[in-house]
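Just so you know, all these numbers are worked out from the coordinates, no wet-lab data involved. These numbers come from a predicted model, not from an experiment. Cβ atoms are built from the backbone, for glycine too; each structure is taken alone.
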Structure 1
Amino acid sequence: MPFDGTVFVTQVIEWLHLYASKGFKFDLYVMLSITQIFDKSYLKYQKSSINKYTRLFQSFIFLFPSRGFYLYLNSIFFITKTFFWLLKYDNVVIMSRATIGTEVKILKTIFPNKINFVLDCRASGGEEKFYLIKKNGLYDKPSFNILGHIFKIEMINYNTADRILVVSNKLKEYIIQNFRIKDEKFQFYPCLSDRKKFFYSEQLRNHFRKEMGYLADDIVILYAGGLSAKWHVSRFILDFYSYLHLLSNRFKFMFLSADVDDLNSLLSNYPMLKECCVCRYVSNSEVVNYLNVADFGTLFREDTIMNNVASPTKFAEYMLAGLPTLISPGVGDYSRFVEDKKVGIVVDIKNFNNVNFNDLLYFKFDRNQIAVDAISIFDKGFLLDDMCKLFKEFKE
């Protein structure tokens, strides 16, 4: 994946630094489309952005589309980048999020018993493509040819991988049921966060609530993330907030988003709601302040396979900050987690009448306890030993 800001830093670079702290050093290569090879300004931006955060970056690998003769060209590109390591070491671990299973399969044929392929599986690319086909109404032959190709290379990816990292148990179940992959291949690797960055503090809460002008009995509902993409359920969120506003003027709403213009456009249809909404675009390091200000976080998704297998990092951040969460049904493993652990409320975004609004108005969640319990579940450090055991297996 190319550098895209916070996600690349938190989900790639920070993990690589954690592995390095335990003696497992990875070289970082960024895979890009061959069409970007002459885009000097883009490549300069990618390189300089990544180098701000890590010294592990080596170079780019430019790939052709993964089909036909191009697969062999792509494999040659991989060989040129890994040839030194393949000669020097008995085992080389390739860990990737990309669908490069066919290329790795070719490498394994050329260098038998030398390569271990760890697939970092964050979602189903095929289901995401199918979702967009349905969303855009593109029921044509080219779209379904692409869809079939994606599912095919995903299957090759799963079969070629020595281990598959999955972000949720739901994703593991999906892959086993649809691709018949053996259970022992999987390693649980959810999207986690850092307890040093996200935590609960009564002092922070009081300071920033006072600065923002909130009263003691105001109930602040927070939404953090984008608003403009097709998979964002922005109108459901605003419909729900509008419903809450009509129930009680104690409810206030805060958005942490770069899509300020999109929010203002959406709020034009909710004139009464606009007066009690605040929108701020803040750096990742500042987010914790606003999670402490809020009384509830919002995590709404459509009930689709794409979301059923997901593991939003946002939820880990909410939990580490002790923030009770309003979550829709079917969001990865977390909707059930909220219900079972009583760390928020499951909200049917298509039928608000099923929500117990007394819990929103009067139930006092123990934020300190939520934050303390979350450390052993949602902090990256607690998964690090399991990941190191995995890498040690490849040495043996």
Structure 2
Amino acid sequence: MAFDSACALADLGHRVVVFTAFGPPDATLQGHPGVSVVCVGSAWIRKEQSSPTAVVRGLWNLDASRRMLEVLSDLDPRDTIVHIHLYSSALTASVLHASIRAKFATVMTLHDYFITCPNGAYFVFPKAEICERRALSLACLACNCDSRKRSHKAWRVARTLVQNRLASIPRRVSAYVAVSETCAALARRDLPAAARIDVIPNVVAVKRLPAINAAQNRDYVFTGRLESYKGPQLLARAGSHLRLPVVFCGEGPIEAELRRVYPEATFTGWIQPKEVMEVLGRARAFVFPSVYRETFGLSAAEALARGIPVVASRGTAAEEFIRHNENGLLFDHNSVDDLTVQLGKLSDHGLVERLGKEAYSRYWNDPLTIDAHISKLLIFYRSVLASVHAPVSDVSRSEATRVCPPT
């Protein structure tokens, strides 16, 4: 999302600087005449987690902070937006602190919840259950919620305390972008009450192709990491009960469990996006059984754009795309029984045909294109600049907004 928006903004004449921890630059950025790339040289923390130096740098990356200040020294705070996309895995909150200290309007897209929640997901991974605890409360500190081990949770708590209690980053960020209403609602739980949160959905980068006749297809498709929090185990159990032709596109630590539960299912392993689209072309329905609260639900939107009915878990952002019994079906969160009931309905060819047609029509009536995204983003940027600084003359000119999206 950071790279796509950077290129789109540059295409409109804006000066864009992409500030990132490490390279090489993504292919979409290489050679783009309007985009300059700054790579700090910091490594991904997870790759160096056993190093004492990495442990300290992961709390507060001083090199990244200094480099950010160098980049900003050549820019004017009155017509510059610093847009943070991802920072926790290498850059750390030090880059936010540097930008805010230099008096630049600093905004953040909530692709995850690391700005408030130590594990970034409001999810208890060992138990595969949603977390309702207040971030950094005593109940939060006592909970073993990390996807790895308790010691890593302790380190993440330390990082969040430095970010939120010592540096007070959440209240100093100029504004936030939530990629869905679900994301915004969850973020509001622990962000300061006065925090500005605007909802600007992510881009769904699919071309408009003729609608798939899903009623002629057989397969029930899941795409993504085969992790318990993604919910593929629910589909394996429901599919096994109904003897459905289930296809799992992806790989992950619970693949062996899924094969044991439903050995007749098809497992493609990790495949390229083009191949995923080919699998979707044979889908009768796309199943989005996530147990944790996804911030957006991109794969569900991609399926709808092809005219494929989506069966999605209630309580996830994908629910925002689905109208039950209109363009898809919803099932109760983490319920194999209700998923089985909803999937059973799709044996009706007439229902599948009706849901698929409505899925295609509803999506393309208001598609999530890059043009729509950038239009909303520019309105947001100008509004933030106007609220943070005194009015800038002719700020609406395309040359007047410089965008630095750390990744």
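Out of 1, 2, which one gives 1.9 for distance in nm of label points 7 Å out along Cα→Cβ at positions 160 and 192 as computed from the coordinates?
Numbers: 1: 2.8; 2: 1.9.
The read-out was computed on structure 2.
So relative contact order in percent (Cα under 8 Å, 6 or more apart), computed for just one structure, reads 14; which one of 1, 2 is that? Label of the source structure: 1.
Can you say which of 1, 2 returns 16.8 when mean count of other Cβ atoms within 10 Å over residues 104-111 is computed? Among 1, 2, the structure yielding 16.8 for mean count of other Cβ atoms within 10 Å over residues 104-111 is 1. helix-only ellipticity at 222 nm (-39500 (n - 2.57) for each DSSP H run of 4 or more, over all residues; to 500) was computed and gave -14000; which structure, 1, 2, did it come from? Working through the options, I get structure 1.
Output the label of whichever structure in 1, 2 has the greatest value of distance in nm of label points 7 Å out along Cα→Cβ at positions 128 and 312.
Evaluating distance in nm of label points 7 Å out along Cα→Cβ at positions 128 and 312 on every structure, the highest lands on 2.
For distance in nm of label points 7 Å out along Cα→Cβ at positions 64 and 328, which of the structures 1, 2 scores highest? Please report the intermediate quantities before stating the final value.
Details: 1: 4.1; 2: 3.2.
Max of distance in nm of label points 7 Å out along Cα→Cβ at positions 64 and 328: 1.
For percent of Cα pairs over 24 Å apart, for residues 40-143 alone, which of the structures 1, 2 scores highest?
Values: 1: 42; 2: 35.
Largest calculated value belongs to 1.
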